[in-house]
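Structures follow.
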Structure I
Amino acid sequence: MFDGCSNLTELNLSQNVTRIGDSAFRDCSSLTEINLPEDITYIGNNAFDNCSSLKEIRLPQTITYVGGSAFSRCDKITIYVDKTQEETSSWDTYWYGSQNVVYKKDEEINNSAS
């Protein structure tokens, strides 16, 4: 799709998009911002691999699967997930690589216990 498009800096996907295929935005090294539609359900293997300028992405509650290495080599990224860690157990084991992941529902549980 846009694999290797080094001039792409921002991505605003249409509300009609429910799936992002394998390697769709791999090596888009200038990509800094992604806005996913609320109804997205699937992110394929290596979809955002090596989007090295990407700083954050929010994965909505509707996501049912994220493929292997989907965010690999996105060294600056923080991934915000609107699910608990347990709810992502069916996703590929290596979906996020070594990136920082914040599970929003876990945060809400921790905050309400305070």
Structure II
Amino acid sequence: MGPADWVSIMTSALPSIGTALHTLGSALQSYGVAVATTADNVANADSRGYSTQQVRYISTAPGMRALVQPTADQPVDLTVQMVALSTAAAGYQATATALASILRTEDQVSKLIG
């Protein structure tokens, strides 16, 4: 397989790489919103009149976004918040790892085709 073959492969893969990067970028942003929302909930756990905010992940094509919704007069449950924080942190880490992998692969292919 010569350089021209690699160029053909990369050119045909560019739209899907762009879609993957957009999807991963929106996921990183959404998980960041979830972490910030959870931090607000924990920080206000003892605040009088504060109601828990809840994050819902919305699928978009391509990607995702986080929708923050207040709950009706629901006090902060720190156990629920710790689970939400762990989930968002794990999602963020997995997404960052996938993004780094794509960027490394793209760099390696770019070096191959010169």
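No lab work stands behind these numbers, since they all come straight from the coordinates. Computed from a predicted model, the values in this text were never measured in an experiment.
In this comparison of I, II, the computed figure -2500 for helix-only ellipticity at 222 nm (-39500 (n - 2.57) for each DSSP H run of 4 or more, over all residues; to 500) is attributed to I.
Computed over structures I, II, relative contact order in percent (Cα under 8 Å, 6 or more apart) reaches its largest value in II.
Compute Kirkwood radius over Cα pairs in Å for each of I, II and report the one that scores greatest.
II
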